[in-house]
Structure I
Amino acid sequence: MKEVLDFLKNNQVFQFATMEGDQPRNRPFGFHMVHNNRIYFITGDHKPVYRQLRANPKFELSVSNEAGEWLRLRGSAVFDPDPKLLEEAFRLMPMLKDIYGDPKGPKPAMFYASQAEATLADMRGKNEIVTL
């Protein structure tokens with residue numbers, strides 16, 4: 001798991017894909033954190049990605065670096081309403097508080113990757129599978 005976390009830390013913006021009906025949907029995400037040995041992400045309950053994950057919790061993310069290496073992580077989103085998670089997210093990325101800190105504003109939705117598997121690969125043939 002350390003190699004996966006290091007890759008995400010060193011390549012902070014990643015593409016996060018969901019399904020909407022029979023159409024894939026992809027958007028940039030820039031936040032992740034680890035809590036209780038799980039990788040967590042955040043979105044707002046007003047966003048299409050939230051509705052898409054509620055309808056079909058399967059997702060995949062992808063990120064690459066300048067060296068021609070990439071990470072693909074797939075799993076199922078499990079939403080976790082624990083308020084301590086949001087406090088930790090605000091501490092790690094203070095700008096999230098600007099987005100989700102107002103009780104009258106958009107509501108945050110923290111979720112973790114369940115049944116997750118990552119692939120670390122490169123153009124030279126590396127293809128390492130990591131179960132998280």
Structure II
Amino acid sequence: MLVGEVLYEDEQVLVSHAPPGMVGGYLGYFFVDAKRHARGLADLADDEACALARIVTRLAKALERDGAEHVYAFTFNHVPHHHVQVVARHPGTPRDFWGPRVDEWEDAPRGDDAKIAILCDRLRATF
């Protein structure tokens with residue numbers, strides 16, 4: 001699991017913000033992990049898949065309420081543990097950076113552990 005600041009956790013799902021060093025401190029870059037080890041989508045039980053989908057949707061809504069212009073959900077599974085990357089696209093993001101390159105935009109909001117904690121506290125209040 002990729003764990004930075006933990007936003008949410010239950011018996012099936014763990015939601016954490018990417019650590020600052022992983023995506024250059026891009027604010028609003030989250031991982032929604034299945035707690036049971038599953039290599040990919042096909043390895044998830046139905047109840048796990050539903051739990052992940054429910055939390056991904058709640059997180060997207062919380063990010064939009066916090067000002068995200070759009071929210072992406074990526075599932076690359078380049079490591080053998082299923083997780084969904086849920087990423088806010090901030091207002092003003094140039095079209096060249098829409099999609100998987102969203103965190104490469106130089107002017108995107110970024111922060112250290114303290115700013116990530118503040119964001120997570122705001123989102124927890126509406127999550």
Structure III
Amino acid sequence: MDLFDALSISASGMFAQRVRMNTVASNLANYESFEPDGTPFRKLVPLFVARQNPKDPSEVYVEVEEIRRIEAYRLVYDPEHPLADEEGYVTLPDIQPVKEMVDMITAVRTYEANLKAFTLTKEIYERTMEAWK
């Protein structure tokens with residue numbers, strides 16, 4: 001593995017975690033939101049896939065394969081709500097703010113770890129180039 005491959009692996013991890021942070025932020029922003037047609041917002045979940053480099057199986061990159069919309073809802077009794085059913089229940093997105101915040105913290109920490117690996121690899125490259133001068 002060369003230094004540029006190591007930089008690419010770290011960059012792929014940072015990209016994936018940025019996508020994860022964006023989906024969590026969207027979920028939190030739409031905690032009790034509805035689509036224009038009145039259906040509840042569907043929670044977003046990124047699906048990551050590990051891809052090996054065919055030339056060097058020791059190199060594994062992470063890719064965002066897709067962002068799924070989860071069909072999970074919760075019922076809340078609120079007969080005054082304009083979208084309540086005949087029994088007074090409103091169907092809301094199944095988004096748990098505490099779980100979303102844990103996912104956000106995990107994504108931030110993972111992003112920071114990839115950034116640290118990227119920075120250290122870059123420093124190694126720079127010091128190597130300085131030594132050859």
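Throughout, read-outs are computed from the coordinates displayed, never taken from laboratory work. Bear in mind that the values here come from a model prediction, so they are computed numbers and not experimental data. Cβ atoms are built from the backbone, for glycine too; each structure is taken alone.
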Completion exercise
One of I, II, III was used to calculate FRET efficiency 1/(1 + (r/R0)^6) of positions 70 and 86 (r between Cβ atoms, R0 = 25 Å, to 0.05), yielding 0.25; that structure is I
Problem - Label whose coordinates, when semi-axes √(5λ) of the Cα gyration tensor in Å, for residues 6-53 alone is calculated, return 31, 11, 6 (choices I, II, III) - result: III
Completion exercise
Value -17000 of helix-only ellipticity at 222 nm (-39500 (n - 2.57) for each DSSP H run of 4 or more, over all residues; to 500) was derived from the coordinates of, among I, II, III, structure III
Fill in the blank from the handout: distance in nm of label points 7 Å out along Cα→Cβ at positions 38 and 102, calculated, reads 3.6; among I, II, III the input was structure III
Exercise for the section: Identify which of structures I, II, III gives the largest calculated value of Rg/Rh (Cα atoms, Kirkwood Rh), for residues 62-109 alone. Expected result: III
